[in-house]
Structure 1
Amino acid sequence: MAVKTVKIGLEVHCQLTSLKSKLFCSCPTDYRGKPPNTNICPVCMGEPGTLPVLNKEALRSAIMIALALHSDISRFTYFTRKNYFYPDMAKNFQISQYDGVGGAPLAKGGYVVLNNGKTVRIRRIQLEEDPARLIYEGSIDTAPSALVDYNRHGIALVEIVTEPDMSSPEEARLFLQKLRSILEHLGVFDGELEGAMRCDANISLEGGVRVEIKNISSYKEVERALMFEITRQSNLLSRGIKIARETRFWDERRRITVSLRTKETEEDYRYFPEPDLPPIVLTDEFLDDVKRKLPMLPDERRRVFVEKYGVSEQNADVLVSDKALADFFEKCLKHYDKAQELSSLLVGDFLAQLHSLNMSIRDVKVSPSQIAKLLKLLDDKVLTGLSAKTVLREMIATGEDPESIIQKKELHRISSRDMLTELVDQVFTMNPKAVEDALVNEKAIHFLVGQVMRMTRGKADPTLVREIVEEKLGKIEPNRVG
């Protein structure tokens, strides 16, 4: 079956987690962990006689995002009512912004350049309130019951809609990772908070129509959902079955998409200007003030890491993909000035150990100065690379100094020629066939060195071990092993 052209666009909803209160009322934004339906007030529940009031900091944060994404900001904008009858909206409408005829979203246009060089265009950016959270009980195929928690109802959201410029699930993941990094560098978003970024994906295949997928909660799930949908639609098209224009639900547990409803049109939402909120007129003075306070963004930070510090482009890409990791790197750099060696440790063994321990960099107890100590111990040949991995894991888990871990676990590098020569002799005696192979095969030499390293639990000086092995091999005539 021939691979058809794929077009993918994303609608990303990001909570402005830096705010202290909701978008149109004074309810706090720290709703996580609170009993259901306790973080609410008459305003965010839309009770009769109440009036919304715009959170100015939310507007400022949204404009920062628009500037960072190179978008054209509307000098005159206003909120609209998006009408739909669903239990996650207490008012039966959402205060949002409209991009149709006569509409005025906060910003239009813009772009994001992915690490693979692909440019993804931005269609629009708008500010809106977050709906409530629905908690389903039972299976979606058997008419599940749903509970509603209004605690997040009214939290400030920025919706970022892309053009259908992505051509693979991998590019969709790369876009979300780059967007998260930008938002974290702006200081308006904490990607570690569960549910703070949610995504709907629109996908179409050549010969089909656009299908929307809802309920995607992570980068991995975006890839999985889109891969499933590509397979599903390809199979239908190959059998001559027409693709329905619909909204589908991503069932994360079963890893399939399930039809929810036919796709709504703009007319279904009956947009009209929100009568309880005045239009927003943005002045040059206000916009200039926001521009002046923009922090360094990932692309510029990457350039600094490469050009100023001498970090490889690949390492720099990984560092700036997570603001917390990039910050940690710069703190470590104050104690250890070999930037490339430091960056390689962080993007390699450090991240691998975090993953194996199921930890975030925000959870680690080790300090930047302790990381610098570990690297200096490696430079001074107190440790081997293998032993350093053991020490690093213990440091990350406990925050203990590397010196005390080395002492406690007896991990000092073994550099005694006499001791290592004795161990090499033992390995040669136990592996005569490997010794014979090593006379003509480089891989067999690696095997012999590896056996010594295994006997010493990685503490032997690998350079010295290889030197001894090669010296002994040079004294052996072929076919006269043992």
Structure 2
Amino acid sequence: MKVLLVYPEVAETFWSFKHALRIVRRKAAFPPLGLLTVAALLPDHWQKKVVDMNTRPLEDKDILWADYVFVSAMIAQRRSTVDVVQRCVRLGVPVVGGGPLFYGYAEDFPEVQHVVIGEGEALVPELAADLERGCARRLYRTDEHPDLDQTPLPLWDLIRLKDYASMSIQYSRGCPFNCEFCDIIVLNGRKPRTKSPEQMIAELDALYWRKWKGSVFIVDDNFIGNKHRVKAVLEAMIHWQECRGWKFSFYTEASVDLAEDKELMDLMVRAGFNKVFLGLETPATESLKECGKGQNLRRPLDESVRIIQKSGLAVMGGFIIGFDNDPPDIFQKQVRFVQSTGVVTAMIGLLTAVPETRLYKRLEREGRLLFKPSGDNTSLEGTLNFIPKMDRQKILDGYRWVMDTIYSPNMYYERIKVFLETYRPRARAALEKNDILTFLRSMWYLGVRDTKASRSCFWKLLKETLIHYRASLADVVTVLVYGYHFRKLFHSGLFSGEQLPDAQS
């Protein structure tokens, strides 16, 4: 059996880092971890190839080589997935579809011969056996959330690691919280399941022996969902880093209650973590209550951010506009919060009702749903897919203003300065050759070719960093490159809106 595993092109979004990739000289931000894991679940005697369309085009000869084309996709890859499926139909090669896209949109792909909805460990072995016998069903679906102790190592040799800015591994699935808008608990359940320390070390070794050096994204939606187990894993990672000479730096996603556990933050930093993405959502208390974000109400959000950054973890924040309880000045509140806390990487999106979530079902009951989302909540196309309580045009205009404001050069560079005042870097991963080249290229792109306002801010901040915050130089270069991407992404005609008052009050 010959199987082609295809990862469709990711739309240009906040997390695509398309513009930043030009500076770091990489083709894609992250590898297709799920697809590589599915490949490892398929029989060893099958022939397997991977085409990540974010690193190279899919050619007809790739499709014609295969007996089956396996497509794994997220909602943000919907357009590219449609194109892949149509090409396979035209060439007469059957398609197997899986991933979050097919969970909510399977009916939109009638041409897909076999649809897999659920976790691969529970379904792929049965599917593979049926394909070999020629009796595969159209739908394979389960709500089972299997333990991760049998999850195989991804087949890293199917891709070229140097095409990517960061590697990815997974430690856990599931989240103990029940946020109304989140589909993670729908897909992966509320009971966090984890890999063992031995599995995690084997995953790190797999990258180490393939000569990977640099950042590794632990893709868990809540890395600290099981705090007792994660501490044991972190102890093992610390020992591994010491033995290997600190080759990796890590970043991940976590819940805000991380700020309540000093030991956990210390272990993460000692293991080499230097960034963490938090679902901060909103400074509006009533909106946090509305969406069931109780973990964000245990202490003031700005205090939590400062505690975490002082521990040595740079906070990247996710924020949402469009809750029913958002006050009229939510746009100014979001800007003030982001600027005052120094959350440099702030992903502010419009509220989106994703199929199967509690939010989607509530809005459906209330007759407020309009259409299915696009998967990119930072685009005005395919978001705010319901009738909001606040005037829709006011939300859209306010959102444009927020994005134009926080990613304007002056506001962005001021935010970095606030961040530097509280951040205490302790990660030890050594600088690699490409880090130095990225620094030099950033001087060209941001210090020479960028707009006059951006150039001025760049050189001023670089000078200040070298004088006062030299230990944070690598972090500053990283967020400067991110900022270049965000400005290119958001400062287009799509996001030019009316001015609102009191931006910095």
Structure 3
Amino acid sequence: MTDASDHLSLGTEFPPATQERWRKLVDDVLKGAPFETLQSKSADGLTIEPLYSRAPDAASIAARAPGTRWQITQRIDHPDADASNTEVLHELDNGADALTLIPAGAIGAHGYGLAPTPDAIERALAGVHLDAGIAIALEYSRYAPDLALTLAGLVERNGLPPAAVDIRFGLDPLGAFARHGRSSAPWREQPPRIASVVADLFGRGFNGPFAVADGRVIHDAGGTEAQELAFALAVAVAYLRGLEAGGITLDAARRMITFRLTADADQFLTIAKFRALRQLWRRVEQSCGLTPASAFVEAETAWRTMTRDDTYVNILRATIAVFAAGVGGADAITVLPFTAARGLADRFARRLARNTHFVLLEEAGIAHVADPTAGSGWSEDLTGKLGTAAWALFQEIEAAGGVPAALEQGLLQDKVAKARAARERALADKKDALIGATDYHHVIDVPVLDVPRVILPDLPAAATCEPLGPVRLAAPFEQA
């Protein structure tokens, strides 16, 4: 038999490709222009090179096991509980294996959401077999802080063993404080409450996780990747301290906390961001004297890049975002329906959101390989740089007294505002583009459900800060 290498000798007739030879070719093309013109900068000021060599001795980052699919998560956010229940059953019948219950006032509600009442939660889940391999994620709303206990009670009334259900209870008062700028109690009173609820749920047999560190509030407000990572990390550490103070061991407490980040159409930075989060949390665990364990990380596609007018472009952005989150190791991914900026999504928009997963999972096989960018020069470089920048900001937040103090002092809001202003200037000056808004703008009307937005009352506040409200970068370019 002829050795296959005998037929593959063409490459040996050329000199080896090296960085030096490539630089010489580039310099010839640049004709005296500085090499730095080929570099670019991220919003955090990180240098992105035009070409990278393979990173030596790189190791994969522990996330989803090879071949394990991420959870196909669909939003349940119709203000009418019975209408939400209809969508719940439809989603589960058509391939979704996870649901996010979004009460009004939650970070991800965007003007809609289930009525924040126990009755609405029970009606929305009517007929659902919660022990049939379905994951439920509950978003936190300051208008109904006890919904986690409501959900637990529903499980028990149905006679289900708590350990048989997969529920992420989503306690996140710090995320709510950052989003709304108001809290019913000062932070010093909240850790005992969180620890009490978690201990109650855990004692009843629920596995959790129970709290979530949600970085979306930073991304939605226009923040950078490092700012989102630093905020999520600082919130997780605050919950870790609170649970430990409530008598829960650190080893148990760290397993009770999940993370939620935004995935956007910047494919490379999104992949690096999700990888960097796991490295940052690993560093926290090691600082606590713990052997690192893989955290559960959720992703949702970006609100701030949604366009109201040229809505179909949102499908492309969401597809890139899901790809990047999946490659970055997200355990569960939620796709915002492409019409979200216009109103509450109809069934067609919801179906496209759901099917985005199937194309990438079933046709592209994105989940077959664990951490597929490990060792790639650009991925290792950006992951490391993002981690370094996020850790520096995390230390700054800690030095200010932690997340609550940093929010009350305006430290985070000031940094996010500067990053948002820089993005908006770049779009206005045509240095950046948002397709469908700044470039190739077309007004395309699409159907949405005729459902009014939810009007929420003001609640008494014992602590306040400047809210980190969500923005859409396309808004200034859209026709009235």
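Only the coordinates and a few stated rules stand behind these numbers; no lab work does. Since the model is a prediction, treat every value here as computed from it, not as a measurement. Cβ atoms are built from the backbone, for glycine too; each structure is taken alone.
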Which one of 1, 2, 3 has semi-axes √(5λ) of the Cα gyration tensor in Å, for residues 185-440 alone, as calculated from the coordinates, equal to 31, 22, 19? 3
Consider the structures 1, 2, 3: one of them gives 23.2, 83 for Rg and Dmax of the Cα atoms in Å as calculated from the coordinates. Say which. 3
As an exercise: Rg and Dmax of the Cα atoms in Å, for residues 81-176 alone, calculated from one structure in 1, 2, 3, equals 15.4, 45. Which structure is it? 2
Distance in nm of label points 7 Å out along Cα→Cβ at positions 169 and 457 gets 2.7 when computed on, of labels 1, 2, 3, structure 3
Out of 1, 2, 3, which one gives 58 for percent of Cα pairs over 15 Å apart, for residues 233-296 alone as computed from the coordinates? 2
Comparing 1, 2, 3, where is distance in nm of label points 7 Å out along Cα→Cβ at positions 361 and 393 highest? 2
